[in-house]
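Pasting the structures in now, so scroll down.
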Structure 1
Amino acid sequence: MRSWLTRNGRDFDDLARALAADYRVVCPDVVGRGRSSWLPVKSDYQFPVYVADMVTLIARLDVETVHWVGTSMGGLIGMVLASLPDTPIRRLVLNDVGPEITVASLQRIGEYLGNAPLFPSVEAAEAYTRAVSATFGPLHDEQWRHLTLHSIKEVEGGWAMRYDPGLAEPYRAAAGGTDIDLWSIYEAIRCPTLLVRGAESDLLLSATAREMTRRGPRAELFEVAGVGHAPVLMDTAQIVPIRDFLLAGD
C-alpha cells in the first residue's frame with residue numbers, strides 16, 4: 001500500500017489490520033517520507049526513482065504477484081507498474097487519483113509542500129495537520145492524532161514534519177500550468193481495477209472518474225461522500241469495499 005505526496009505507510013494501519021488475516025501486508029515509506037532516508041540530490045524525487053524503488057521492493061519480497069493499493073502519488077506509482085508488460089500487479093486500487101490531474105489541485109498542494117513550520121508541541125502539529133488535510137473529511141480525534149504522530153519527529157526546539165522539504169523543488173518545477181494527462185498509461189492497464197474517489201475531490205474530477213470506468217481496465221467506481229482529496233481508508237465503510245474487491249481475485 002502506498003500513500004500520497006508527503007505522507008507515509010502508517011496511514012494504512014487500519015486497512016492493513018483488516019487485510020492481515022488474508023494477506024501479507026507491506027506498507028512502505030517512499031524515499032523522502034516517513035522513516036525512509038532523504039535523497040541528497042532533491043531533483044531525484046521523481047517517478048522513475050519511485051517506480052524503480054518499488055520494483056526492487058517487490059523483488060526483495062520474493063513474490064510473483066501483488067495486489068496494489070495506492071493513494072494519490074501511490075496510486076500513480078501503481079498505475080505505472082500495472083501498465084508495464086509482465087507486471088506483478090494482479091489487482092489495483094487507485095484511491096482518488098487517475099490519468100488526469102488538475103492544475104488547481106497541484107497548486108493547492110504546492111502551497112503547503114515544504115513550508116511546514118517548526119511546531120512547539122504535538123498539539124500545534126495536529127492543528128496544522130487538521131488545517132492542511134481538511135479535505136480528508138470528518139475524522140475523529142484519535143484518527144487525527146494518529147495521522148499527526150506518525151508524520152512528525154522531535155527535533156531541537158520542537159517538532160518537524162518527517163518528510164523532506166526538498167520534495168518541493170522538483171514538484172514545483174514539474175507542476176507547470178497545465179493539467180497532467182496520463183491516459184496512455186491508464187489505457188495500458190489490464191488488471192481488475194477499483195477506483196475510490198472522494199466525492200468532493202479537486203484532484204480526481206467526477207468526469208474523469210466516470211471516463212475511467214469506460215476506458216482502459218474499466219475500473220469499478222466507489223465514491224466516498226463528504227470527502228475531498230483523499231479518503232484516508234480508516235473507516236469500515238471505506239475499508240470493506242476495498243477488502244471485498246481484493247479478495248474477489250483470490
Structure 2
Amino acid sequence: MCSAPTIKENMAPSQVVEGGPRHVAIIMDGNGRWATMRGRPRLFGHRAGAKRVREIVEACPDFGVEYLTIFAFSTENWKRTQVEVAGLMSLFRRYISKETRSLNAFGARVRFIGDRVRLDDKLIKLMGELEDATASNTRVHLTIALNYGGRDEVARATQRLAHDVASGKLDPNCVDEETLPKYLDTYVLPDPDLVIRTSGEARISNFLLWQSAYAEYEFIDTLWPDFTKAEFGNLCAAYGVRDRRFGAVKT
C-alpha cells in the first residue's frame with residue numbers, strides 16, 4: 001500500500017483566488033543596475049530593494065494575494081565579489097532584526113526556503129526566530145528564498161526521498177509527480193500562479209523550477225527598487241483575464 005511521508009503541516013489548497021493570483025513569486029532583479037545608474041555602489045541598490053519589499057508585502061491583501069515568495073539570494077550569487085556577498089549577508093541580518101516586529105504586527109507569516117548550511121550561524125538564528133515569531137499569522141504568507149536554487153532544491157528533495165525508500169518508509173513503486181513535492185522546501189505552499197521578474201531580463205534563473213510548471217510569467221523592464229504597488233496591482237489584474245487551460249482545450 002502506498003503512503004506519503006509524514007508532513008509537519010497540512011498542504012495548502014491549490015485553488016486560485018477568483019479574479020487574481022493567489023500566490024505570486026517575484027525575482028527581484030535590478031538593484032545593482034539601479035544603484036549604478038545613480039553613481040552609487042551596488043549595495044546602495046540592495047538596500048533600496050529591501051525597503052521595497054515591505055510595500056509589496058503590505059499590498060498583497062489589497063489584490064487578493066495570500067502567498068508572496070521573493071527571490072533574495074540564489075545559490076549562484078556566491079560567485080559575486082566577496083564585498084558584495086558580505087554586504088548582502090549583513091543586509092539580511094539587519095533586515096530581519098528590523099522588520100520582525102512590523103511583519104508580525106501586519107500579520108505576515110514568514111518562511112525561508114533554501115539550503116541554510118552555508119549561511120552564518122547568526123543569520124540562521126535570526127531566520128529561525130522570525131519564523132517562530134510569525135508562525136501563527138495568516139494574513140500574508142511571505143516566503144523568502146535565501147541561498148536557494150531550484151535544481152539544488154530538487155536534488156536535496158531527491159536525497160530525502162531516496163533515504164525514505166532505502167529505509168523502507170516509502171515504496172519506490174509509489175513515487176510519482178505527487179510524491180516529490182512533499183519533499184521540496186515549499187511543501188506547505190500552493191504552487192505560484194504568477195511569477196514576475198523585474199529589470200527586463202527574460203529568464204527564470206533557477207527559481208521554483210518544479211513549482212512554476214503552470215505559472216504565468218511577466219517579464220517587466222522596471223528595476224526592482226522602482227517597482228510600485230500600482231504596478232503590482234496591474235500585473236495581478238492582468239493575470240485575472242488570462243485564459244488558463246492547464247493543457248486542456250477550451251470548450
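Before moving on, here are some points about what is shown:
- Entry that produces 50, 39, 38 once Cα extents along the principal axes in Å is calculated, selected from 1, 2: 1
- Test item: distance in nm of label points 7 Å out along Cα→Cβ at positions 40 and 208 calculated as 3.6, pick one of 1, 2: 1
- Which of 1, 2 leads on FRET efficiency 1/(1 + (r/R0)^6) of positions 32 and 168 (r between Cβ atoms, R0 = 35 Å, to 0.05), largest value: 1
- Distance in nm of label points 7 Å out along Cα→Cβ at positions 88 and 216 from the coordinates reads 2.1; which among 1, 2: 1
- If relative contact order in percent (Cα under 8 Å, 6 or more apart) is computed and equals 25, the structure in 1, 2: 1
Every read-out reported here was derived from the displayed coordinates using simple, explicitly stated rules and does not represent laboratory data. All figures in this text were calculated on a predicted structure; none of them were measured in a lab. Cβ atoms are built from the backbone, for glycine too; each structure is taken alone.
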